[in-house]
Structure P
Amino acid sequence: MIILASLTDTAQGIVETFGIDWPMLIAQAINFLIVAFVIWKFAFKNILSTIKEREKQIADSLSNADKIKLELEETEKQQQETLQEASIAAQKTISSAQDQAKALIEAQKEDARKQAEEIILKAKLAMEQERDLILKEAREEIASLVVLTTSKVLSKDLSEDEKQHFSSRATEELNLKG
């Protein structure tokens, strides 16, 4: 009890020292509670809900940022794969073009060789024909010379039948020797 009495004396001493007016203190406490309730009801709830919404937006934004980051990485991977595929396709195209060029060159070489062979064959045929023509003309000339020489040696003019006979004999002889 002594303690309770000393506390009461201490409380009265504080009230007298600071000049506490109990009705005014109670009115201020009620005003404080009313203002605190109004602030809590109208301001803090809105502020807290706004803070929660912002936290949710920030969390969603971070989640979306992570998704976008993953999508960006995936897109970069796909881009790299596409570039690699394009590079491989370009190499295949180049290789195919080179192979086609080689085949075309070989085909042109073969055509040129065939044309050269045809030209050589035609030249050989032309030379053969020219040779045959020259030989024919030479035989005819020789046959004519044989007929002329025979007529001079015999000192008489030969008839057309005799000329024909000597000419054909000379041609046959030349053909047998040629």
Structure Q
Amino acid sequence: MDKKSLRSDLLLKLATLSREEMMSLSFSLTHQLVKLFHSFPELSSQIGACYLPFRNEIAPVYQELLRQIPLNLSYPVLEGEEMKFAIPHGLPKGSTWLDQPYAMVEPNWVLVPGLGFDLSGARIGRGKGYYDRFLEDKAIMKIGLAWSGQLIDKIPVESHDSYMDLIITESFCWDVSLQKRF
């Protein structure tokens, strides 16, 4: 299946989830992230990058995550056509892109949204390429976040596509290099 058709199928699949199902999946994903940060405690002292979710996008419940694990989280900002990350002054505000005021940072790891992932770490996003361009030539941990219904047998990839190091769903954490759950 080509990327355009796959994107369309995955968007339709996400659109069928009710608000209650989406919230339940997001809370379960958050609990898996807590498990991840207990497995990799060094990450909690680093600057992490996260995202402001679209409607019908699985995302951590950040208040719950931060209640359990103190983290320095940055959020995406758009400068021209380039995505960068910044820490807000106060609570994060904005949809997709963080509203001012904020301080620019270089994150050490990034939570990456996607429409679909496969267990080799391949990802299909919404097609704008912001994450692929940001991650290009960066040696940072890439953590893909998804609902298990977004896992696909094989994502079609192109040379510019970035691979995830870990994939976190509502029911498990997946180490791509070891090809196993933890």
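What follows is calculated from the coordinates using simple rules that are stated; it is not laboratory data. Note that the structure is predicted; figures quoted are calculated from it, not measured. Cβ atoms are built from the backbone, for glycine too; each structure is taken alone.
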- Message: Using FRET efficiency 1/(1 + (r/R0)^6) of positions 110 and 134 (r between Cβ atoms, R0 = 25 Å, to 0.05) for the comparison, can you identify which of P, Q gives the largest number?
- Response: Q
- Query: Can you tell which of P, Q yields 0.00 when FRET efficiency 1/(1 + (r/R0)^6) of positions 6 and 102 (r between Cβ atoms, R0 = 41 Å, to 0.05) is derived from it?
  - Reply: P
- Note on the structure: Taking distance in nm of label points 7 Å out along Cα→Cβ at positions 78 and 126 for each of P, Q, the highest value is that of structure P
- Query: One of P, Q was used to compute Rg and Dmax of the Cα atoms in Å, and the answer was 15.3, 44. Which one was it?
  - Reply: Q
- Item | Identity of the structure behind -8000 (criterion: helix-only ellipticity at 222 nm (-39500 (n - 2.57) for each DSSP H run of 4 or more, over all residues; to 500), calculated), options P, Q | Q
- Query: Thinking only about FRET efficiency 1/(1 + (r/R0)^6) of positions 14 and 70 (r between Cβ atoms, R0 = 35 Å, to 0.05), which of P, Q has the largest value?
  - Reply: Q
- Message: When relative contact order in percent (Cα under 8 Å, 6 or more apart) is computed for each of P, Q, which one produces 22?
- Response: Q
